[in-house]
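There are structures below to look over.
Throughout, read-outs are computed from the coordinates displayed, never taken from laboratory work. Everything numeric in this text was worked out from a predicted model, so none of it was measured. Cβ atoms are built from the backbone, for glycine too; each structure is taken alone.
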Structure I
Amino acid sequence: MTDLTRLPDWRARFAAEMDRQRQVPFEWGAHDCVSGLAFVAVEALTGVDLRPDWAGYTTAAGALKKLKSKGHNNLGEMMASLFPEIPPALARVGDLGLIPTDDAIGAGLCIFDASGVVTLTETGHGRMPREAATQAFKVG
């Protein structure tokens with residue numbers, strides 16, 4: 001598990017990062033739920049860049065292959081190896097969540113904010129209710 005601590009100015013850094021990526025479209029390996037949404041937010045919150053260990057794929061099949069090469073059967077297992085799992089109802093702003101998807105991975109990452117979760121769509125950020133998250137992971 002990764003030992004992370006939120007930086008003193010995490011709120012401003014997180015807000016700036018969410019604004020920066022708000023309209024960046026989904027792209028496997030460059031701006032997907034792991035590399036572009038979640039792990040960039042983790043870096044904004046903590047200063048720790050987790051992306052290098054997960055780089056090197058450009059498709060859903062490639063992302064699944066990367067997960068398996070790291071010893072994980074699914075995205076939830078990967079996240080639980082990196083972050084403490086918490087009940088979704090206890091997630092705070094900046095914590096990460098898992099939502100079901102219809103792609104080869106079967107789940108996507110989201111970020112909890114004050115009123116719901118931020119997801120990635122073909123055109124940038126999307127929103128879902130907090131209840132859409134089936135798992136949650138504490139960041140710092």
Structure II
Amino acid sequence: MSETTPLRRDWMSLLAKAPPAQLAELAPDLPPHDLLRAPEIGAIMLEGRIGGTGGRFNLGEMTVTRCSVQVGGAVGHACVQGRDKDHARRAAVLDALMQGEGAARIRDAILMPLQAEAAARATARAEKAAATRVEFFTLMRGED
């Protein structure tokens with residue numbers, strides 16, 4: 001996410017992937033909002049690709065929860081993994097707030113800590129994977 005002008009897809013992704021408890025801690029009180037689509041649980045089909053670039057195949061289903069709200073004139077949407085309706089509602093409200101005048105405050109108070117935490121988790125995961133890396137090499141014998 002850019003420091004100056006975050007794109008909507010970036011903050012929506014960050015809100016959807018945030019741990020629900022951390023998001024609730026950072027944004028405990030939601031402003032008044034109208035539910036356009038109450039949080040509802042469903043499933044989506046995940047697709048994979050053979051070799052990462054080849055033909056598509058159905059990998060399996062994943063449970064998701066989606067929600068749409070209106071805060072003032074802005075409409076916010078969220079689709080989060082799992083069955084946490086509160087997480088979906090909170091993410092949708094924050095999406096709507098990010099489209100308004102208070103976006104800078106939301107970005108500094110909520111999105112930047114979420115982004116820092118996500119970066120720390122990614123670094124820890126990379127360090128754990130690097131510790132298990134094995135490097136192979138061959139020695140050339142003097143024979144042809």
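Things to note:
- Comparison of I, II by relative contact order in percent (Cα under 8 Å, 6 or more apart) - largest value held by: I
- With helix-only ellipticity at 222 nm (-39500 (n - 2.57) for each DSSP H run of 4 or more, over all residues; to 500) derived as -11500, matching label from I, II: II
- Distance in nm of label points 7 Å out along Cα→Cβ at positions 88 and 112 - highest-scoring structure of I, II: II
- Which of I, II leads on Kirkwood radius over Cα pairs in Å, largest value: II
- Origin of the value 1.02, where Rg/Rh (Cα atoms, Kirkwood Rh), for residues 80-119 alone was derived from one of I, II: II
- Which entry (I, II) yields the derived value 5.0 for distance in nm of label points 7 Å out along Cα→Cβ at positions 32 and 48: II
- Comparing FRET efficiency 1/(1 + (r/R0)^6) of positions 72 and 128 (r between Cβ atoms, R0 = 30 Å, to 0.05) across structures I, II, the highest value is found for I.
- Each of I, II could give mean count of other Cβ atoms within 10 Å over residues 56-63, but the derived value 10.2 comes from II.
- Structure from which 13.5 was derived, mean count of other Cβ atoms within 10 Å over residues 16-23, options I, II: I
- Test item: distance in nm of label points 7 Å out along Cα→Cβ at positions 8 and 96 calculated as 2.7, pick one of I, II: I
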